[in-house]
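Presented below are the structures under discussion, each in the form of structure tokens.
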Structure P
Amino acid sequence: MPFSRLLLIAANTRRYIAGKHRDDKVELKSKDITRSQSNELVLFFQIDDEEIRSSLNMQGDGVKCCDGLIFYAQDGQTERVICLVEMKSSNTGEAAKQIGETRRQVRGILEAEFCGDYMHRITWKACLYRSHAFLGETESIKRELVKYGFKREDIVFLDKTDNDIGPLLRGKPKIMKTSKGNAKHRR
């Protein structure tokens, strides 16, 4: 099972996925953890590592893998979230492919290891983090991720100014101000 492999090889107490640069992180902000959210289980796995990629059968030339995987569950809920995270400093060219191929591989492992009966309980989410703001490229990336099986509402784009993954994991869209002062949902 991929999670037994991930737990044995990549388990740690961090609550973030890190990029190559020290300041680049997708994290679960501690200020968002309230009493009502203490019933959450959140596991962060940095998976773009040779040993972990090998355990997931994602090594070799041309094999794409995203940077991180987040497992999210809440007490009393049968649904589970698997969120795949890709970290980019600027060029987002293959980000959707990295996330999509990782989803395909992890899903295949889960199905092959007798989890197929429970696949309907998993909500697959995608997060693309970029050091700098996204400039009009989000729609094409979303279209590509939808082709890999993600729902549009389960895709989020984060950057240094807003790197909190909590709202996506909990299914609560973020509200952001537009340049005209209007509110709109951030996805």
Structure Q
Amino acid sequence: MKVIHAVCIVLVCSFLAGCESLRFAPSEAQKQNAWLHNRTTTIALQQAKSEESSAKLRALCELSEKQSGAFVGFCGLPKEFPKADTAEGVLSEANYQLAEAATDESLERPDTWQVADSMLELAIGISALAGGVYGTKATRFLKNAKAKSKALKEVIEGNEFFKQTSVEQAEAFKNAHKNQSPQTRQIVTATRYS
């Protein structure tokens, strides 16, 4: 039963924390962009040294090159490497488009409801595997929590739709909900902006 309580606590904490901290694994475009950034900083450092630029600019380029190695280490190496042997190769239009695509992909986050639903499904599966009286009770509890999560999602989506379509009633709607507990406000806010 302690395991089931722990699973429930993790699920609730994850739901309350939201998905801002969750991210998708780096895509191929993000891996290529990280590698390209490393090449860009290496070429920029070489260029700064060859042009005998200031010590400060060379130091900035050296630091940037070191930092970009961490990005490659975090993202991993791409399957295909962009053309980046020279400054002209790095500055190609394709690499600008790659940087834009990687930036767009890096802003994507998992849907809070899908994550919560998946976690509940996992917990239900674990509880079912545990079996016995406690496993059955936990499975029933988690299925009930899943149904309540779905209901909460529907209510919040309905409220948001009402506020958007009934602008003249929005203030009255907000006043009707002003006595919500801080916990309820936190859950609704996290849900609404996920």
If helix-only ellipticity at 222 nm (-39500 (n - 2.57) for each DSSP H run of 4 or more, over all residues; to 500) is calculated for P, Q, the one returning -25500 is structure Q
Distance in nm of label points 7 Å out along Cα→Cβ at positions 96 and 168: greatest across P, Q for structure Q
If relative contact order in percent (Cα under 8 Å, 6 or more apart) is calculated for P, Q, the one returning 29 is structure Q
Re Rg and Dmax of the Cα atoms in Å: value 16.0, 51 computed from one entry in P, Q; matching entry is structure P
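Readers should treat all values here as calculations from the given coordinates under stated rules, not as data from a laboratory. Because the structure is a prediction, the values reported are computed rather than measured. Cβ atoms are built from the backbone, for glycine too; each structure is taken alone.
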